[in-house]
Structure 1
């Protein structure tokens, strides 16, 4: 079974996250941040994973610690769920429209973390959510998940739509990259790290 349950308990956040990458898209999300709940719900729905996350964070300060720490925990859960990575597809690239916005996400589940985040105009707020936290979330996922992650927002005018396109593209790309398509490690080096 390719699944994980991670608990993170700090002075800033208390997080419990469960991930089953061979699930059926069942999810339960409570991050304490309304807009981020919406994005994590989209992640669960479009990845096809079973996904549960609960976070109690210091949102009276702002959402930064909660969003970044959820990214850290998700990255760790991805690593744990994939185990030795034998048979995974490894690479995927998905482009998603959301009304006037268009975003592409390209992933290499390589064991080597790297983030390229090309998304102009990602500042301000959507509701109470600081838009700059989108990049922080994906940096944490890439770093702790050992994922090379390229995010390109091609265009868009509505901040909600831009962020939604990015999250949907990420979910679908990750869901595709972790599919089992063989029985060997997808690396000429014989190792993914």
Structure 2
């Protein structure tokens, strides 16, 4: 991955997972993803493409148990890499939102790169699994990401009969919201009356 623009990386190794993440917020939407969970790779690729950030995630996890540790820890590692890439957050637009349709599914995401982590997740899936991906892990991924990146994140699935479409609509809506919020607005200071985002 080229090191131009705002970049961050995270190496996270536990007894359950070994994860390497690199991000370039000012990228071209290039994705190099391998987590061992096919549908999750598809979602992370969509995240890269729709946010226009270059994203590399390599994960080795205990997926013989299930995907929980891998998905959650990828969220944590990606959040840490994003936090590093955003630096002191000076000049970012800070807020982003998207109402995104995907066939039968409609997802709404709003976020604030505030430095104060918080997640509201209102999404119910019909089936437990999409391929070898457990749909309940969608919340775990965004929880880990929001906490480690310092993002206030609201996610709502408003419509959806097909779980593939529903989950993908959420990831794409998050990507577009993040792209808006991380965009530079030409200011030299942070967008806060306090003078700091923390």
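Each of 1, 2 could give mean count of other Cβ atoms within 10 Å over residues 61-68, but the derived value 15.8 comes from 2.
If distance in nm of label points 7 Å out along Cα→Cβ at positions 13 and 69 comes out at 0.7 when worked out from the coordinates, which of 1, 2 was used? Answer for the origin of the read-out: 1.
Comparing distance in nm of label points 7 Å out along Cα→Cβ at positions 21 and 149 across structures 1, 2, the highest value is found for 1. Looking at mean count of other Cβ atoms within 10 Å over residues 5-12 for structures 1, 2, the greatest value goes to 2.
Bear in mind these aren't lab numbers, they're just calculated from the coordinates by the rules spelled out. Since the model is a prediction, treat every value here as computed from it, not as a measurement. Cβ atoms are built from the backbone, for glycine too; each structure is taken alone.
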